[in-house]
Each structure stands twice: as structure tokens, then as C-alpha cells.
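Please find the structures below.
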Structure 1
Amino acid sequence: MNQYNDLIIKCPNPEHANNVKLVCFDESCKADRLYCIQCSRNGIHFSHPQHQYQLSNLFDHIEKIEKECDDLINRLNKQMDLVYQSFYQLIGGIKTKYQISKEQIFNLNSKQINSILAETIQFKSFRSTIETLIQKSSSELQDQIQKLYQDLNLNQLNYYQVSDSDIKKSEELYQKGYKLYWYDHKYEEAIAILDQALRLNSKHQLALWCKAESLKMLDQYNEAIIWADKALQVDPKHFNSLYTKAESLRMLDQYNETIIWVDKALQIDSKHCNSLFTKASSLRGLGQYNEAIIWADKALQIDSKHCNSLSTKSISLRMLKNYEEAMTVIDQSLQVNPNHLDSLWSKGKLLQDQNQYQEALMCYDKALKIKENHQWTKDRKNECLEALKKK
């Protein structure tokens, strides 16, 4: 039997002894949405029978609205991400224009230095203008958001209270789910337990984050972002949720958005090694190799043996054709972890770029023993074999 058929709800009309059997979905209706057979006999909702359904349809409606709500929130988040992207583009332009190092000055001619001087002298006026414009735009946006919040009566919502027993049970389930995620690496089982926790307390912030992180570990990055966003609705400054979202975006090659979100995480913890790597890797993905090296070095100042950061630095150096230094960095990574895939791929490509095909093949063969169906490695290996045939 469908579990929803077991639901018993007393009719809102206290004079009726029957349970609710029907539900009304007419938007303009002012009567109680839930009603019993006696209500129907009395002519309630008689004017719009096309909008009357069995009680079980209530749950289909709730599930549909939940999905539409998620879709709306995702669209709003993307709109705000675009705002942040434009903002950080502005910040980057300001830094490039007005923060000139002594080393850069030494490499400029007199005409270029004169141009810089003219611009910097006008900086005070520019600063005043931009601060006024940003403050005005920010205030207008906040006012509009606050008006929407009030108009939609979002401050008055209180459909139900989560009981103390539900909160306690939800926490117990979260702890069980976290153990499956962190210690046992059983991500699908963790998600099943976390879903139980969230049914009891949908605002359990750590359960929301842990589900997002488990989805990320299963390579379900879009789903991970959805659940990280739900966690951030509860606590917009939760560091782990910010990092989970940023890293999921990076894995989807959405590098500009990654930088937006990882910067939020780094505002909370500026020395988080993995976040620094995520930013470095995203900058590398955008072709900003010098910047990537700077951020990889920041990660390496915290952990000199962080293989992912060493790999990102080496790839950036290779793209800048600093082959000798790139090889040194790769070898440092492989000393820490001889089976680090990114480093094996990077070393293979570096050797291939220098026409050292036999040595490159050794790296690619080792990588394929670890991940045998990796198409990029197979393609590079075939390129080396073809090059050797032509010698």
C-alpha cells in the first residue's frame, strides 16, 4: 500500500467528523485547501471542480514545488555568481592598473612610465567615484532583496517546529553518515543515512554539507553543488561547504566561478592548503600561468609536499616553457608520491614536448597501469609512438 494512503488528517472544519480526502489547487481559492467529503457535499470548491484532487496528489505537488524551488535558487545563485564575476574582474583590473612593482618600472620606457604616473595621480578621484557607485548599487540591491523578503512574508514562515527528539535522532544519524563518509569511504551508504537525518531535520547544516561532499566524491559534481548551496542557505560562511562548492565547480571546468567561491573560503581561512591549490589550478585552467604559480607557491609554503600544488606549478612552468624548473618541481612531487597521476601525466607531456619520446612513454605506461582507460594518456602515448616511427 502507498505510504501516503495511510496519512490521516482531521478536517479543518471542527464540526466535521470526517478525515480529509480531497485537496484544492485552485490559485484564487480562499477556502481551506484540505477538506472532507462532507465539505464537498456542502458545496465547498463547487465552482472549480477541475482543480480538486485526491489527498495523495498533495505529495506529488510538494515534490514538484521542491524541485522548482531548487531550480529557482540555482538560477538566482548563478545570477549572483555573474555579479561576483564582474566584481572580481573589476578588482583584478584595478590591481593591474594601479599596483605597479619596482621590477615592472625598470622594464618600461619613459613614455610608459609617464602614462602610469598620469593615471596614478588621478587615483584619488577614481577611488572616490568607484566607492560612491559601488556603495549606491549595493544599497539598492540590499533594499530590493529586503523588500522581496517582506513582500513574500518570508519572515513569518513557521509551518512546523522540529521536535527535540527529531533533532537528537537527526544528529545521531548524521554522526553515523559522517563515519561512513570520512572513515569508511562508503559514500552511497553515507548519503542514504544522511537523507534519513535530513527528513527529520531539513536544516541540519552539517548533514547537508556531508551529503554534498559525498556526492562530490562520487563525481556527481552538479548534485554536490545543489546540496552545498542548501548548506550555505543555513550558514553562508560555512567553510567546508564553500570549499566543496568551489572544488565541484573546478571539476566541472567552471574556473571563473570556482575562483569566486574559493575566494570566499579563503577569506575565512587564508592558509587552507587545498583551497589555495583549487585557486591555483583554476588560474592554470584559465591560462593565467604566472598567477597560478604564485598561488601554488602559497599552498607549498604551508605544505611543501602537497602533490597537487606541485603538479599545478610544474604544468604552469611547462606552459611558460620553463622546462628545467618544471622538471625539478615534478620530480619533487614524484618523490613524495611515485604514483601521483597528475605528476606522471605532467612529466610525460614535458618530456614529449622536448622530443624525449622513450622517457615520456615510460611515464605514460606507468600512469596507464594506475588508470588504464584514461583516454588523454592513451592519445599522448600514441603520439610518442608515431613520433618514434618517423625517426
Structure 2
Amino acid sequence: MRILVAPDKFAGTLTAVEAADAIAEGWRRSAPDDEVVTVPMADGGPGFVDVLHSSLGGELLAATVAGPLGEPVPATLLLAGDAAYIESAQACGLALLPVGDGRLPATGTAARASTYGVGELIAHAVEAGARRIVVGLGGSGTNDGGAGLLAALGAEATPGDALRGGPDGLAALTALDLAPARKRLAGVELVAASDVDNPLLGLRGATNVFGPQKGLVSDADRLAADGALTTFAELADRRVADHRGAGAAGGLGYGLLLLGAVREPGFDTVAAAVGLSDLVAGADLVITGEGKLDWQSMSGKVVSGLAGLAGPALRPCVAFAGAVQVGNRELRANGIEAAYAMVDMVGAEESFGRPRESLAAVAERVAKTWSR
């Protein structure tokens, strides 16, 4: 049999590359004659660059950029031909914010956090000769509407530092000129890779939907942040704020759209880059997975994306996860034949303590059911 192994990361325990290798290792123990092809996947969030590098090759370029609170952080971008791939979470990710109570970011940090470092990564890509720049959105700790990104690329504002200070800085914004930033990217195709289709403002916007996980917990905090983004949008382009994906990554999608970016679902971007449709068609069984398989997995994520490709190709799709919180009926309705939870098969302590070995053990057992 030809087995395609294409998981997402198992958040907090395994990268997508590590998960794919663990599944392949376990499968081969039970079915050494099967041909196992690993294609780690991502949907634009953490792991985006590593996943694409593992499939596309290319050159990883190291850079030091500003983190969400201005501190220097290391980052890498992938240059493959004339295309560059950037993972925004490396410069403005939630994991880069100091932790307060309840494992949420410390009080007040999200109100000051900036996407300036993401703009610096785009500038590095332009200087490296990229004519197409794909920015993976996801896992952000910012809520500045992409204002910092615009500042890093040359946008000018009054007061001069308003774009770099997160929502708190935007609250004082009185004038804005995006022309220098747009000129900096003249002739460059810009892509915002995200599975999020929320607008920038309002009840479904970046602040109200995603703000709480970034520490904007109180109604007053969210009202102030959304008001600051409204001020920013009125000066930039209010119509673009309503576009699908403008609210992605704390409004980073909005900043990219202002520069002429095209939004693509993150899964589709990676799938096209690695030729996933052809790989699915050539497989006898498709295996995917992620850390927690729940209702969110069924909409725009890697698991649902793989199942969506496997169904029309008449290929069975099964999923591995740390925990499964979706019933069999819903799984099958979404094209997944079966799902296997590590915590059920090897126990929670083993799953979290030795995740690679645990996932390999699950794959070894499942191969006895699915392999010829």
C-alpha cells in the first residue's frame, strides 16, 4: 500500500515534521512493505516555514527583527526561487508575550504589542529579491491591525510613533500616509495566507473574537482596542476593513490587504506548494492529524482540508490526535473514516510525557487495522 502521512503540528508537543516522522516510524513497524510518504502540513500559523521548507527545499534566511514588545527576536524566512514565505508568529506570536495569570498574556501587553517585526521580515524578503511574498497568519499575540507592519515598510503617521504602539498608539492617530509602504512593495505579489475570514471591526472582528486569548479580557479593554482600530481604519481605508480575512492575526490581514495582498486560505497555500492533490490521488490511504481534534478542526484546518481532498479522490482518510472531541457521525460527515486519540490508546501521562513515542505506538497499532 501507498500511505500518505500529512499531519498538522500537535500543538505544544510535536511539530508537523516530527508528527509525520513519528507516524511513519510506527506504521513501518507493523507494515514494513508499505510505501509511506510524509508531507507535513500547516495552515499559516506556527510551523508554516518549516513545513514548506521540508517539502520545497529552498534557502532559509536568518534575521533578527523586533518582537511584539520591541525586543529583538530571531526569525527565518524561506526563499524558494523568487518566492518568499514568512511566518508572522515568529515576529509577533502569542508565545513571545510575557505570561500573566491563567496562562494568558500579562495585563496590558496586547494593547502595546506591534507587528513591526513582520514588516521587517517582508523588507528582508524584498531585499533578497523575492517577487512573491506569502505571509502565513496565525498564532499572533498582536491586535494592531497591521499598523506596525506598515510602519516597518515606511508608512508615516502623526504622531510619528503611533503605528508602532499597538492599539494604545493607534488611539492617538490623527494622520496617515501609506504611499511610502506601497511604493516599497511595487511589483511584488503579496499573499495573506490564513483560514480566518473575520472582518477587522465589530462583533465578529479581530478584537472581539480573538482578543480574549491575547489578554484583552474585559469589555472595557476590547472596546478601547476596537475603537483604536476604527480610528486607524477611518484614516486608512474603511471599506477594506470589511473584507474577508481583514481580522486575521489581530488585524494583520488588514495591513496586508491595504498593501494590495490577496487572501488565500493557509491550507490551500501549502497544499498547492507541495502538490498535495496529486499526492492524495496517488495514495491508497490518507493519514492526517493534530493535537486536538474538535469542531474547529472541521472548518478550514489541515484535517478538514485533507479530508476534503481525499473524498473526491475516493481515498479513505483517517486522523490521529492527542485527544478527539468529535463524534463518529460528525467525523464521517466531514470525510474522516476514523479518528484515533493518543490519550485513549496510550494514556494522558504517556502522551504528554513522551509524545513522539506515543504517536508512533498508536500508528503501529492502527496499521494492523488499515494495512493490507
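Read the figures in this text as sums done on the coordinates, not as results from a lab. These numbers were taken from a predicted model, which means no experiment stands behind them. Cβ atoms are built from the backbone, for glycine too; each structure is taken alone.
Source structure of the calculated read-out (helix-only ellipticity at 222 nm (-39500 (n - 2.57) for each DSSP H run of 4 or more, over all residues; to 500), -11000) within 1, 2: 2. Once FRET efficiency 1/(1 + (r/R0)^6) of positions 112 and 312 (r between Cβ atoms, R0 = 35 Å, to 0.05) is computed for every structure in 1, 2, the highest value turns out to be that of 1.
Just checking, which of 1, 2 has the largest value of distance in nm of label points 7 Å out along Cα→Cβ at positions 40 and 360? Top value of distance in nm of label points 7 Å out along Cα→Cβ at positions 40 and 360 goes to structure 1. Looking at FRET efficiency 1/(1 + (r/R0)^6) of positions 32 and 320 (r between Cβ atoms, R0 = 35 Å, to 0.05) over structures 1, 2, structure 2 comes out largest. Taking relative contact order in percent (Cα under 8 Å, 6 or more apart) as the criterion, the top structure among 1, 2 is 2, with the largest value. Out of 1, 2, which has the highest value for percent of Cα pairs over 34 Å apart? The structure with the largest value is 1. Upon calculation of distance in nm of label points 7 Å out along Cα→Cβ at positions 200 and 280 from the atomic coordinates, which of the structures 1, 2 produces 3.4? This figure was derived from 2.
A value of 13.2 for mean count of other Cβ atoms within 10 Å over residues 48-55, calculated from one of 1, 2, originates in structure 1.
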